[in-house]
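Derivation of every value follows stated rules applied to the coordinates shown; laboratory data play no part. Here the structure is a predicted model, which is why all the values come from computation and not from measurement. Cβ atoms are built from the backbone, for glycine too; each structure is taken alone.
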Structure 1
């Protein structure tokens, strides 16, 4: 049985000054303090790193909003994070204009119909499965789809940032917030969330 953290959800009323500042900033940006942020605020340095890294990924990676969500969803799928799959499916649907068949394919672990987004997702998955040591056959389709070598490092940034959130949610078994409930997710049948780096179905 996996270990579950017993630390409390941090609120604006219970937060130490640094955590309170970060939570107030997150609330101003998104209109809410998510359960994930409330958990992560137990270690303000982790929350700050997550928020800072995500901001740079969003603004400076060169990936379009739909491409960003494909990367983040793929990482969360590979790490088996129920919470982040729900949250990023919601963002993909409501804010980032990801075609529903693309989001649904990632959630199901099946072939993405859009060739460019498929190349992006498959490369991101390969980076996780191979622990950052992709083969040429992993990289070439990514570059052929129009992405750059610099964006390989942006995928690394996304993996680093999402690992913070994915692992936090594993440890806390973070409840899915009400806005994301309609996109709750569980691993497809036959694919338990493990650390074995299973290949996409």
Structure 2
């Protein structure tokens, strides 16, 4: 899938997990994190992540200096109707994990892909796709000591819902229903198919 005439892939995220997921399927994306504030008007979880992913992708797309496909993504955890983002401190991480312990929650990831072409030296949006995915996750009951020891590792602090399914927290997962990579932060199957729609099956692997 390496064609110099095809657009480069830009990931509008600083998440090392999303970068690794793309690398796993052979895409070495250019990393240009969006600094857009996570402010939204949507009400539904799917609407929230789609809106935020769109804002992140647009933030980078309009400053592109070459033909590109920009990928913006946002992930949230929803438990009993409450949206759980990244914890601001250890106390909040403990609170979140106590909620998730012994129960089921849903992970939503929104993804926006924008194909950018240069017209007279300026970036113009040629086409865009926005979608969301949902995965339900069941967590084994955890003691307060287990929760605090996990939070003490520092792993939860940059992750929605205060846990990483690909890290130490994997030992607390009873099961999932849906796409595992969606829980990590980027539903790969749907993302690849969206890339093919935007680029006609070919895209440059930076």
Structure 3
């Protein structure tokens, strides 16, 4: 994808959208600017390998890079990834097929419509990666909705917790959530755990 200069019409529902319905971007630009770096993608892979989740949810597919790292770690898992833009979702679907990943389902549309329908039928969530709509109110809405399906061994990963003052504020709200017991601030990502056997603790690690 880094060598693919073909243009894709992007529909953006999240922060940074400037009011245009669609903008054109090269696939190479998306791969280099919108996808998680190899460092953090490998971390996602290691988290999934360690926790062995049966059910994985990703909000914000883009072209499928982080999803491939997650899904390939646990090939027998059931992974659903949601993307607002139908054109990037098509690229992601192609990437999942090319990578031989048959355990991924891609849903396309507005998270506010997709997420409630998914949660109404899903099993408890083992691993959740929230990487879409980097604004406080939507992030907290998605987080609180997913918490209803969390259990003691769930791990939630929040992207770009220090990306803006608004995201920093949202992270601070998550730290104080009554069902959250342990959090780890890795600067780019925040890890959230729900096991009540642990004392309330918030860690910051230079990763």
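Worth pointing out:
- Relative contact order in percent (Cα under 8 Å, 6 or more apart) - structure with the largest value, from 1, 2, 3: 1
- If distance in nm of label points 7 Å out along Cα→Cβ at positions 8 and 32 is computed and equals 0.8, the structure in 1, 2, 3: 2
- helix-only ellipticity at 222 nm (-39500 (n - 2.57) for each DSSP H run of 4 or more, over all residues; to 500) derived as -11500 - corresponding label from 1, 2, 3: 3
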